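Q: Structures are listed in the sections that come next.
Nothing in this text is a laboratory measurement; each read-out follows from the coordinates by a stated rule. A quick note: this is a predicted structure, and the numbers were derived from the prediction, not measured. Cβ atoms are built from the backbone, for glycine too; each structure is taken alone.
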Structure I
Amino acid sequence: MSKPVTDLIHHPYVPPAGFHAPQPGVFKASTVIFANVAAMRARDWKHKNGYTYGLHGTPTTFLLEERIAALEGGTQCILVPSGLAAIANVGMALLKAGDEVLLPDNVYGPSRALADGEFAAWGITHQLYDPLKPQDLEARIGPKTRLVWVEAPGSVTMEFPDLAALVRICRARGVTCALDNTWGAGLAFRGFDLVPGEGLGVDISVQALTKYPSGGGDVLMGSIVTRDEKLHQRIKLTHMRVGWGVGGNDAEAVLRSLPSVALRYRAHDAAARQLAQWLATRPEVAQVLHPALPGSPGHAHWQALCGEQGLAAGLFSIVFDPRFATQQVDAFCDALALFKLGYSWGGPLSLVVPYDIPAMRSAQLATWPHKGVLVRFSVGLEDAQDLQADIAQALEALQRPG
């Protein structure tokens, strides 16, 4: 007679099939059981036709990958532990010593740090280009250029480039083009379909699912979406070799949030525009940087891509009048009650971060016209009137003696 603990581990009961509910089941595994040796040897981890090991996918992660691919308008998706991991996975898959990657000058900061650090140590060079001047990108693409990153809008300073023009240059030069589409989220625009009927689009679209798809401020995850199977497999091989995986409970959290992502995105957008338009009337503010507002850098490009009544997420930045010193702006941020000091965005809680723009940008964008301190707002799901009142009371802190 076997021991009770053995019976527990090898209990033969299998629940009946056919259970369906609004939310998918959560499968968590490192080990995957095979029926026999033949099945083990025949199983292919590169495609979603079976399971081999937890890192290579479960029913839960496969389902999330398919839904993210559909959201972005792609055909394949790979999940990684963060948005930055998605950027790193793409670079590691496509670049080798002697190659070059081009980044927009307003690129997501950690992406630039990756190029300055690990990629440089591996013999991979990089250049920064002005995203608002397609001719600058064209001039910088050389024989060693293998990858170009584009962002819309740019990180923190919110410039919206002419994506179609940038992608056309990459296509004409035979260079792979990757988009950080965390802001657009597959909702404001689709990176694979930039010009209707023309078939013009990026080769790769990554997102930090940490942001809008998750929506709760409690999940770290990224995605890499493609349409080309060969490119997908190249990225997936690197994904396997570096051993990246995501947890079943995190995948479940994103799956649960996805059905409401469009509703939440529109709510973030509407509140952010209301606040941005109001702040544009305030004497303390030199400029509001929001792609949907006329006068914001690249507004016409946003309008052409997303439509006159298009979507624009829940992010914007303001540049304070130069008469306010850094200490005063810090006091403004500290005085906010509903807006919390914290990185990231896309969750229910509104966030604020002050930035030192001169320290973040290179000489080629030295024409940055502002002398005042920049503050970025991420608008959550609170009532917009309450958020406006919070900003109004914090503006009074600007006038207080330091």
Structure II
Amino acid sequence: MIRASKMAAASVSAPPGQPDITYTPDFDKYKARTQRRLATEKLENTLPPGFPEKLESEFVWDGDSIKESGYNWVYELSVEEVAEIEAALEHFKSLNLSQGHISPTTFPLPTLHAPLRTLSHLLHHGPGFAVLRGLPVATHTRTDNFTLYAGVSSHIAPIRGRQDQTHNGAPADVVLAHIKDLSTTADAAHIGAPAYTTDKQVFHTDAGDVIALLCLSAAAEGGTSRVASNWRVYNELARTRPDLVRTLAGEWVQDGFGRPDRPYTSRPLLYHQPATTTDPERIIIQYARRSFTGFQALPRTPTIPPITEAQAEALDAVHFLAERFALGLDFQPGDVQYINNLATFHARDGFRDSEEQQRHLVRLWLRDPEYAWETPEPLKSRWDELYKGVTPDKQVFPLEPKIRSASSGVAAKTVSG
């Protein structure tokens, strides 16, 4: 049996007026809230001005339709392509450069480059996700594995984003993060995100354009990775609950979790981009549920504005629709899962580790300047935090798992005094 984390949430009150909602979605509460709002409120029955009634695109899919479409989301490396990757690793090592200098030039893949550019096109023009299978992680050191991973990924999206700003107490552009259960080794007061537990992780987006997840090892049981089209979710909401589309496109107070310079921010979760002479019509959804509900050592800050009942319903609607339309991915050691973070939700099932087998992923946040989508104005400051000023010499690829500052309850308490 897969057990959830046993760590208790910190005993901090929610903001006055905060709805009865937690990080873990409760379907019964969701249906009761929906019924109550439909019965007692006069809800909008039109979409925001200019928003499409229905999106038509390769980005619109569900678990059944994507299987029937013939799209093969797994690109399995051939023996020859693995040999080319191995040769690129040796070439990079011969340059005596730090890993921050990994690029398509320093990690050359003359044959594999074209297929990897095709994968980037699929990420940015539909369906929005792909899996590269067969990196030889079992035969290399962790340092070499991260070089392989970053080297291959640089041909898909060459710009790496920072995921933390310090390493071992010194300023650094930390561009790689570990996704691993640390609940048996870290103090519960440190863990403010489900990435560091065995808990189910609900549907969400990260930051940045493209998420890359390398599987170093799989769980003993469970931990299935799931993806869902947020364009398919949008179409369903536009058809059945246009009021919730309006809610998602309105202002949301996102928790800064103790940042003294930014106790909270306010922005929409849903953006509409009309068609231009160069780009098709798009919608973008950017949200992480824990920013509105809190998680364990980082509960919702009691001194910031609460979310509304409509927003609580919208959070649950997005999650349960994504769950309904999702596709489960078989994640094997040596797989790299690439996701268009602007058009695709991702999640994972709860899991169980053993002493011999422990789920361990590592993550890059990437951007491809050739195919990158226009960043909505309210997201630009966040994108600058990721990408602006990241230099090769300051890039760090930590070898061991560590809780990111943004996900640490202790860090939040420290900076908030």
Structure III
Amino acid sequence: MTLTNWAGNTAFTASRIHHPTSLDELRSLVAAARRVRALGSGHSFNDVADSPGELVRLDRMPPLIEIDGAAARVRVGAATTYARLAPELHARGFALANLASLPHISVAGSVATGTHGSGVGNPSLSAAVRGLELVTADGSVVTLERGHDDFPGAVVALGALGVVSALTLDLVPAFELRQYVREGVPDDAPFDEVMADGYSVSLFTDYRDTRAWIKTRGEPPGDDWHGTRPADGPRHPVPGMPAESCTVQLGVPGPWHERLPHFRADAPPSSAGDELQSEWLLERSHAAAALGELRAAGDRIRPVLQISEVRTVAADDLWLSPSCGRDSVAFHFTWVKNPEAVLPVIKLVEDVLAPFDPRPHWGKLFTRRPAVPDRFRELVRRYDPDGTFGNTFTRTLLDT
């Protein structure tokens, strides 16, 4: 049976997939392979995770969740999902500062591609990493911690340096949130004020009609919040889809890990992979202008669009992070599952956003190759001189 990604739009070409059950076995597999890469939960929409040789999946490695309460950190196995990790942290009185829309994704895969949630003060999930353990091409284990010269290039590294076996993440005290959905967000609503009105705020739009998802630790939105109206029941991000798989709304308080994601950990999203995805991040100051341009192109976007989500991401210092060095606005597109129809519209969106210096999410669909800093190329040459972890995606990106 052909191995595919979560959405089924990418078939992996690797000749073999391994499931090591120990670190020693992983080291031996990597050292013996001519070409090898790690595959996480498969929640990517391009060939970033594929290998021209072999794949390793760490889902059968011994479970690893080691919480250091005194230092407010946790060491986790690379294949650990946020759905598995979060309840254990909460039970010990801790939390992660932010989560993505889906908790079902693996920590290492999310980190390697710069995945994020939302919130004007919340950086990407990768920014929570304070250390990582990397199996390099000769089977050695290299540990890098925040402060090491190579660390900012090794966190969001697209699997190009080796196989990440474990990560150490920063923790914060556990907290509660309440989630509200507001409908009818007007086009002229002040973007910065709207996005700052909660711990995490997302806009869901088809560039004609817009809703706001507000996840707050404080007061609920007022009755006439920016001229909107409260939803009269639970909502799915895609209008018309059933909301049973979504996290609890209507202001019911709950733990951080049961409110920050849009989808419940015990249920897959209703779309179940029947979609394609793209996302681009811009400097946040361009948000209003970019929204205006996308609304102007809305008639050409909507025929292949399920929904678009607009989020904010605080800056980090990780070289390949789409939010490196700039507070960002992220425009995410959930497309219909029709690559031939969607590809021209992806190119259209790239044209629309081009004046704003967009950076793509590494795990989603895009056509324009973004710039990569020379220091990352040098890092890849040092850690992987023989190209053991290279694939078509990284070779095209790095022009090697």
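Q: Can you spot which of I, II, III the value 21.0, 69 was calculated from, given it is Rg and Dmax of the Cα atoms in Å? Let's see the in-between values first.
A: On the way: I: 23.2, 84; II: 21.0, 69; III: 20.3, 63.
Derived from the structure labelled II.
Q: If FRET efficiency 1/(1 + (r/R0)^6) of positions 241 and 265 (r between Cβ atoms, R0 = 25 Å, to 0.05) is computed to be 0.15, which of I, II, III is the source?
A: Going label by label, the one that fits is I.
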